[in-house]
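*Asks:* Please go over the structures that come below.
Read-outs throughout are calculated quantities, based only on the coordinates presented, and are distinct from any laboratory measurement. Computed from a predicted structure; not experimentally measured. Cβ atoms are built from the backbone, for glycine too; each structure is taken alone.
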Structure I
Amino acid sequence: MTIDQAKAAEIRRLHFAEHWKVGTIATQLGQHHDVVERVLGLGKGARSRPAGASAPASAAIKVPAPLHGYEAFVTETLTQYPRLRATRLYDMLVERGYEGSTRMVRKYAQLVRPAPKSEVFLRTEPLIAEQAQIDWAYVGKLAVEGGTRQLWVFVMVLAYSRAIWAELVIDLSAISLRRSLVRACRYFGGATRQWLFDNPKIVVLERHGDAVRFHPELLALSGQLCVAPRLCGVRKPQHKGKVERAIRYLRDRFFAARTIRDLDRGNADLLAFFAEIANVRPHPRWPKRRVGEVRVEEQSHLLALPDPLPETDLVQPVAVDKTAFVRFDTNRYSVPPAHADKTLTLVASDVVVRLLDGDKEVATHARSWGRAQIIEAPEHRAELLDRKRAARQAKGLDRLSASIPGFDILLERWVKAGRNVGFMTAKASHLLDLYGIEILGAAAREAISRGTHDPGALAVLCEERRRAAESPVPIDIDLGAHVPDRDVIPHDLETYDAPR
């Protein structure tokens, strides 16, 4: 940050004339402490001299009396370990007979500590279609059915044209990386010859210096697309500065003051942002050209993609339990009862979960990103009830949990409030019989959002939705087993008033 000369002069006056501390100056003048230290020339081995003054020679530094005889040891130690803390240096001096204070050691160390060597960077420009840089950034949380998930943005930048592609993801697995890479290549119309990554576990399993063991999923995909994966140096974000700047650009221009509530809508907004804003910005190397123009030039040099593109779904065997459910990503998905206690093949994308018996699809569900959710198809339960006649009258809790998403939340509230769970379950089951799954489910979601759990309030909400839908009034008439079931033939009622 650059400040004017008047502000810099005031900082120097307050420090050297009024002896204010750096933190005090930063607070009173509203400046970052790094700016204050830079103006004062601090942080580079010149802790008590004005900016621009040359570092005093060791012989010219006044050594406090308690440190006489220790100055050579202090200088030698700090030369070998320039980042050593003054408190540790003090402990070492005490072991050697030092009787002074910690503060004296700290102030003396500030004067003689070697200035850190600044790294010099070589600016290089990549060849056309040679490299794409890839990274992720955390952008908040997303509410999903059954909880919340961390929301990330996957970003790929073509190093030559600076063209950006990104998508919002809530899964940071190797399969998710494979899926995002394929989508990015489809968007750009080809693949660069290198992919430059950081060092997360979904990219590299082990690394010892230059010896690297990449994740098998990444190696398989890069082999199919003929791309060479490359890694940045450990803790060297400057090696992938183009994607780092792209992430900062997205934070400032897209994510600032924007709340993502729906994954599909957020990704659609990202694509519109690229087309309308990101691709028409000036290219940093050739300001007279637009990023989109350079991208068109680079696209013709990208590696051609195979047809068809590599598959990106997760495929794995999965066991079916005795209740005809499979477990995947902490959630349970139903299958037809005939497949209980068998092993099926699970094929999962970020949208759909399919279950196969050989090459035959036996069940399909929308993928749930919540935690500990039960996803059951109505036809699977109906088939189970047909098979198990004794289970036609299912337990109230099981029936409500299977039919009404979020019913477990109401159950928890009943328990915490000390209500009679059996009575409350019977009331809710009664409402399910009267109004059906759709109306009761919508009423339950509204009751949960309002923080209530009373079945009376649930009944009111059900009735409001029934009236809004102009559905018939539900009538619950139990005539009992002793009443015969007969047909009533209607007749003309006008004869009731006729004289006899």
Structure II
Amino acid sequence: MTQICAAPAVGRAVRPVRRWRAFAVLAVAFFMTVADLAIVNVALPTIGRDLRMAESDLQWVVTGYALTFGGFLLLGGRAADLLGRRRILLAGLGLFTAASLGCGLATAEGVLIAMRFVQGLGAAIVVPAALSIVMNMFPEGAERNKALGAWGAIGASGATVGVIAGGLLTRYAGWQYIFFLNVPIGAAALALAPRVVPESRLATQRRRFDPFGAVTVTGGLSLLVYAISTAPQAGWGAARTVALLAVSVGLLAAFLVIETRAEAPLMPLRIFRLRTLAGANAVGLLLGGSFFAFIFIGTLYMQQVLGYSALRAGLAWLAATLTSVAFAGLAQALVTRGSAKLVMAAGMAMIGGGALWATQVPVHGRFWADLAGPFLITGVGTAFAFIPVSIAALAGVAEHEAGLASGLINTSQQLGGAIGVAVASTIAASRVTTLLHQGAGQAAALAGGFDGAFWACGVIGLAAVPVTFLLVRRNELARAVATATVKDPAASRAG
């Protein structure tokens, strides 16, 4: 048997000031990957015209990134634990930055889509490595909650900032610059990370991998994301969709069997004995499904129904972004004081409520009269939801499983986003077709379809409220904070 002990808590030996310098570098890397999920949305019409892409092929500019991002997160997290978190972070950053350059230089749709796949792979390597480094640098309790609060705020605002940046860059520089922007930022992070980010890894006598587990879970998740993402076009009842879903379920079932027997499993199933971790991942799945779909549908409504340009649609999301940033400090403070469960439930209720409010938007809607309210309440909700979810997903997790836990919560959110967007798109397309057959005009049919999609986003968001109360244990989070405060009373004052 391989003898396993906890990875050295490198971060705890690092001075508080340096911890926060390292956090800043990691946060920038994380922000790039989250923003790139949404940054292309408003630029798709322009990209399609420039590269002469068919409407059905445009989805792959988004889906290609999400496919490898969601499919390889667990493998990326485990590789970080075993091979060295900083080393894997640097590899992922290099891959992501190079792929961003390739996307910007692409002159054919095949090259762009291929580079988006590689970008997603780089993101899947960067995100769990970065989050597990954060977990190892900060002791559990008030100081880690402060760091994870900021991390959650970045996750909450990254997608909407991506939409805004996509609109600005597409309008004033060209769609290529939504990818070129990552190159100097990624290069700077690559230069700074070896100097300020500490290295840590799982300490073992012999590093063992779980190749069969890696193949089955990566293949299963990738096929699942692919099947769900293409279902709106192919049809949920189509033979291809059903076959892909069946194969993905079979691979994931095989993965669970393998993990019960492997000597060094990729994902030790005992981690789900932490009920709060399991609950956080369930909420994370619903959070991704409601919020990312809301951004996707909201952007389509503004562009296709209201006739907004890429720039105007991007700027409209400022209401949600600025509100999320403004309330992030309050959310973090409430979580630190032991109210993480209530904050999480309130955040998901606001995201769901904001989406349901948006179902009232008319054909000739106006921003301040019809959109500002839903965007503002959703912005508050993202601050209140992402922060406690990030903290709860890592509460009670040993340092040697930090990469696994961080990969798991990001997988839940990305998978939720893929499911949410696919479900919302299917509902919208079906409703539009029905309304057109009933004699409605194009704009009215589109508005009616998007209203139906907003209903789906709202229901998914509200479903997370009872899940929070059933699965997330307030005492587990409170105990983690109290234990860390007793062990390190200065931790909450550091940084």
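*Asks:* Please state which of the structures I, II yields 131 when volume of the Cα convex hull per residue in Å³ is computed from it.
*Replies:* Checking each candidate, the match is II.
*Asks:* From I, II, which structure was FRET efficiency 1/(1 + (r/R0)^6) of positions 146 and 266 (r between Cβ atoms, R0 = 25 Å, to 0.05) = 0.80 calculated on?
*Replies:* I
*Asks:* Given -11500 as the derived value for helix-only ellipticity at 222 nm (-39500 (n - 2.57) for each DSSP H run of 4 or more, over all residues; to 500), which of the supplied structures I, II does it correspond to?
*Replies:* It was calculated from structure I.
*Asks:* Assign the value 11.2, calculated as mean count of other Cβ atoms within 10 Å over residues 282-289, to the correct structure from I, II.
*Replies:* For mean count of other Cβ atoms within 10 Å over residues 282-289, the value 11.2 is produced by structure I.
*Asks:* With distance in nm of label points 7 Å out along Cα→Cβ at positions 162 and 274 coming out at 1.7, pick the structure among I, II it was computed from.
*Replies:* The read-out was computed on structure I.
*Asks:* Another question, then. Which structure, out of I, II, was relative contact order in percent (Cα under 8 Å, 6 or more apart) calculated from, if the result is 25?
*Replies:* The structure behind it is II.
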